[in-house]
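Q: Below, each structure is written out as structure tokens.
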Structure I
Amino acid sequence: MSDKIREMMEEIEEMKQKLREEIEEQEKHINYEIKNGYVIFEKEVLARQKENMENLWEWFSEIPLSQLLSSPVVYAMAIPAILLDIMLFIYQNVVSRVFKIDFVKRSDYIVFDRQYLGYLNVVEKFNCMFCSYFNGLMYYASAIASRTELYFCPIKHAKKIAYDHEYFDAYLTYGYGDEYQKKLKELREKLKKSA
């Protein structure tokens, strides 16, 4: 990777950090604390939120019938998701230890906190928990897969892909085989040092 590319990547990371800080600053007006993993709103804030909660009768009356009838298909995805979760646990506990690959912390990806929002009714809270689990699980799986790919095959694709993960920029250029084995060993060492 050239110095210019590395410099541009560092600038992008700095801008991402500034963006996160600016978003946090704009969200400071929403008063809540996180204590022992629980989100606690001030009483006045929670009361205002509850004023905006739609009761279940109104909520169900506004949902199109086709969406209600398709909900079993949506929720059926919980079965393969749970199986994937179990397999990821087994996979990570074996592969991470054998190959000394950075262990991915599941709780960094699967976060349940939307159920504390007072403006969501019970069905909306359930939907949010389902989406938090499913999407968090996909991010968690991607994080495990990206570390595995970094170890076994850190080569960029010839075709541009729609999604790249945090390690992708460090991958080796497609078709550029000079010192491949040496560079592969260097990437693996970096991966082991971060574990």
Structure II
Amino acid sequence: MKEQEKKFQENEEKEVEKSTEDIKEEKTKKEDSKKEDSKKETKKDQIEELKAEVAQWKDKYQRLMAEFENARKRTAKEAVQRYDMGAMGVLEKLLPVIDNFERGLDAVSEEEKDSAFVQGIQQIYKQLVAVMEDLGVTPMDATGKEFDANLHNAVMHVEDEELGENVVAEEMQKGYMYKENVLRHSMVKVAN
């Protein structure tokens, strides 16, 4: 009986030991699976964080590129405006030269118009006008048109029944445009 009890006790101890090992093994598996799950969650979290950071950097990059493009366009536009302002200053100083050519050619008598000197002056005048047109300077034709304070400078007022109200009766000094800007206002007489 003692032997049987001993065997029984040994079997029981083995079973307890075995069940203890099983429990330990099960605990280890659960812990390992928890660790794997937490690793997966941490990896997912890290991936999400990285994606958010990439999106943030991409947004910053796109905004910076748009800002750079706007600055480049603005700088180019300002450069053109500075050039136009400088050109207008020089071209405005040439307008009296054109006026003097026109006055001189108008003062030539019919007999002298065929002379080589007068024809040479006419050619120089035509060349100067062509160069001005190539640069973007065009004369305004104000006679018979409605008075516009943006284009015309009224220096006289006349009564004329044939013309309507606020109509330019006569252009006393020709006005010029440089591209879309007024280079010199037309000096005009306004009717009624």
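Derivation of every value follows stated rules applied to the coordinates shown; laboratory data play no part. What you see is a predicted model, and the numbers here were worked out from it, not measured in a lab. Cβ atoms are built from the backbone, for glycine too; each structure is taken alone.
Q: Assign the value 0.40, calculated as FRET efficiency 1/(1 + (r/R0)^6) of positions 43 and 147 (r between Cβ atoms, R0 = 41 Å, to 0.05), to the correct structure from I, II.
A: I
Q: For structures I, II, which has the highest computed value of FRET efficiency 1/(1 + (r/R0)^6) of positions 11 and 51 (r between Cβ atoms, R0 = 41 Å, to 0.05)?
A: I
Q: Could I ask something else about it? Of structures I, II, which gives -25000 when helix-only ellipticity at 222 nm (-39500 (n - 2.57) for each DSSP H run of 4 or more, over all residues; to 500) is computed from the coordinates?
A: Computed on structure II.
Q: To continue, here is another question. In terms of Cα Rg over 2.2 N^0.38 Å, which of structures I, II is highest?
A: Answer by largest value of Cα Rg over 2.2 N^0.38 Å: II.
Q: Just checking, which of I, II has the largest value of relative contact order in percent (Cα under 8 Å, 6 or more apart)?
A: For this comparison of relative contact order in percent (Cα under 8 Å, 6 or more apart), the top structure is I.
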